[in-house]
Structure I
Amino acid sequence: MNTTTIALSLILGLLFIATGGIKVLNLAQASNVRDRLGLSPSLWRVIGVLEAAGGVGLLVGLAVPVLGVAAALGLALLMIGAIISRLKVRDPATTVALDVVFLVLVFTLAALQASA
């Protein structure tokens, strides 16, 4: 496993654990985004749990690459949903672009782990 794979796994894993936790805990910042996107509180919590689980999966993927690939692909699906949701409510281009960057990073990580 190369340094790029390890760094991406650690950074993205911790990031998704944090963002998922924020959704699950229903912190004010997250609930504002949820309301703007028009999502129900229960769906928002499910998304948070999936994000956090995906983040854990990326970290576990350091030891078991196939789990890292599965987690990265699951997170990619979540990011595609996030991008679609943001486009529907006409969020700023910079916000959508940030989600696109994370989508590219999780796809990159999936490819790196699959080739390991």
Structure II
Amino acid sequence: MNLKDPKLTALQFNEYINNQDIEGLTNLMTEDHIFMDRSGNRYGDMINGWKEFFSNFPTYKNYFKRVVSRDNLVILIGYAKWSKDSLAEDYAIWIAKIENDLVAEWCIYENTDENRKKFNL
């Protein structure tokens, strides 16, 4: 059961990603937190996963244009910037599953017609 709006939890989680705040991320992840990349690969040890990701992409940021909440699922539509020097915007759909005001899953999908239909967007 979530005591606060799941959108707020998902947006706070993303703020921690954008600020590379490992402690903040750790405090918002469930013990059994799962990260799923666009290829469908699922990862469990995300404290080390985030550390490695931030080491490889030190200026990575997510920007959302639309945020939709459906019960405990939050759908975030927008783009990522992998480098502050890059003009390219990497469009994606993020799905956050929120349990007890924590992020149980953080999944990334390609922003395709098929995925927009899948999530009723």
Subject >> Value -8500, calculated as helix-only ellipticity at 222 nm (-39500 (n - 2.57) for each DSSP H run of 4 or more, over all residues; to 500), assigned to which of I, II >> reply: II
Original post:
From I, II, which structure was log10 I(q)/I(0) by the Debye sum over Cα atoms at q = 0.14, 0.19, 0.21 Å⁻¹ = -0.56, -1.08, -1.32 calculated on?
Top reply: II
Original post:
Thinking only about mean count of other Cβ atoms within 10 Å over residues 40-47, which of I, II has the largest value?
Top reply: I
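Since every read-out is calculated from the coordinates, none of them should be taken as a lab result. The model shown is predicted, which means the values in this text are computed figures rather than measured ones. Cβ atoms are built from the backbone, for glycine too; each structure is taken alone.
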